[in-house]
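Novice: There are structures below to look over.
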Structure P
Amino acid sequence: METIKLIHSQTRWLILLAGIVAIVMAMISYKKEYNKSENTASLVFMILCDIQLLIGLILFFNSPNGLEAWMSYGFDLVRVAPIRKIALEHVLLMLLAIMVVHVARSRVKRASTDKEKHRITLRNFILALILILAGIPWDRLKF
């Protein structure tokens with residue numbers, strides 16, 4: 001389990017980097033054509049988020065700070081700050097961020113203009129990164 005936790009912990013840097021790259025690419029080419037490299041950058045960001053979700057689910061269902069915490073504390077989990085941060089806040093914020101990324105990718109595919117594609121990418125990926133940054137348990141990180 002420690003190896004999976006380490007992989008989950010270190011993968012966050014790839015996700016943050018991929019998100020920043022996708023945002024910067026959308027900013028740089030805002031008045032230009034939405035091109036294949038921008039699409040690839042946003043796809044990589046989404047795929048890394050999905051991989052991180054799968055690793056996180058493995059941890060959630062096999063860790064004392066995940067499902068076991070919910071089963072042990074029930075709704076009293078809200079009152080236990082250190083466990084609440086991982087078992088509730090982290091999970092909810094990350095799921096919300098991943099949903100925002102998926103919705104953005106879907107909306108970009110349906111967008112009619114390149115400017116609209118850039119706008120959707122910028123707004124939603126910035127929101128997703130804010131949610132990710134807010135959901136990372138910074139006090140528990142090992143660098």
Structure Q
Amino acid sequence: MNIQTLHNKFIEFSKNYQISFSRIALFIIFFWFGILKVIGTSPANPLVAELLSKTLWFIGPNEFFILFGIFEILIGICFLFRKLNPIGILLLIPHMFTTVMPLILLPQITWQGFMTPTLEGQYIIKNLVIITTAMGLGANFSRSTKIPKNK
């Protein structure tokens with residue numbers, strides 16, 4: 001088998017499975033990280049608590065972790081079920097906005113120098129992959145994709 005044949009097989013495999021793998025990956029990330037917040041074991045909790053103290057100081061961190069964790073679980077579930085993917089993408093927008101905020105509001109935690117992120121900063125910046133994965137899913141919706149309505 002030559003390199004061109006392998007390349008063609010990879011392209012075909014990618015075309016057939018990219019959407020499903022993307023949906024499953026987004027489900028795993030959001031569901032897993034959400035559960036960790038709900039049960040209080042997320043390594044992101046200190047960063048979230050610090051951001052919370054600067055933005056929504058009137059909400060207790062423990063209550064916020066649970067609510068934010070449930071929100072992430074909900075996003076994950078939306079990506080698990082194809083018909084709910086448009087809702088998942090809509091919920092992803094405010095989530096991504098809030099997760100980028102520490103880069104601006106908490107530079108002492110997210111940057112160790114000019115254009116040199118800390119581990120926490122890298123964790124946030126990698127969300128660009130989540131955003132582009134969601135965009136890839138959205139690009140595959142037809143214009144007639146219906147967003148489920150409350151009945």
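Novice: A value of 16.2 was derived for mean count of other Cβ atoms within 10 Å over residues 52-59; which structure in P, Q was it taken from?
Specialist: Working: P: 16.2; Q: 11.5.
Corresponding structure: P.
Novice: Follow-up. If distance in nm of label points 7 Å out along Cα→Cβ at positions 4 and 108 is calculated from each of P, Q, which structure is the one that comes out at 6.1? Provide the component values of the computation, followed by the final result.
Specialist: Details: P: 3.0; Q: 6.1.
Derived from Q, not from the others.
Novice: Of the structures P, Q, report the one carrying the highest value of mean count of other Cβ atoms within 10 Å over residues 100-107.
Specialist: Working: P: 18.0; Q: 15.4.
With respect to mean count of other Cβ atoms within 10 Å over residues 100-107, the highest-scoring structure among P, Q is P.
Novice: If you don't mind, another one. On percent of Cα pairs over 24 Å apart, which of the structures labelled P, Q is highest?
Specialist: On the way: P: 36; Q: 43.
Max of percent of Cα pairs over 24 Å apart: Q.
Novice: For structures P, Q, which has the highest computed value of volume of the Cα convex hull per residue in Å³, for residues 44-91 alone?
Specialist: Working: P: 62; Q: 74.
Between P, Q, the highest calculated value is found for Q.
Novice: Quick check: 17.6 is what I get for mean count of other Cβ atoms within 10 Å over residues 12-19, calculated from one of P, Q. Which structure matches? Could you put the intermediate results ahead of the total?
Specialist: Numbers: P: 17.6; Q: 11.1.
Comparing all candidates, it corresponds to P.
Novice: Something else: When you work out relative contact order in percent (Cα under 8 Å, 6 or more apart) for each of the structures P, Q, which one comes out largest?
Specialist: Working: P: 31; Q: 24.
When relative contact order in percent (Cα under 8 Å, 6 or more apart) is computed for each of P, Q, structure P gives the biggest number.
Quick note: the coordinates plus some simple rules give every number you see, no bench work behind them. All of these numbers come straight from a predicted model, not from anything done at the bench. Cβ atoms are built from the backbone, for glycine too; each structure is taken alone.
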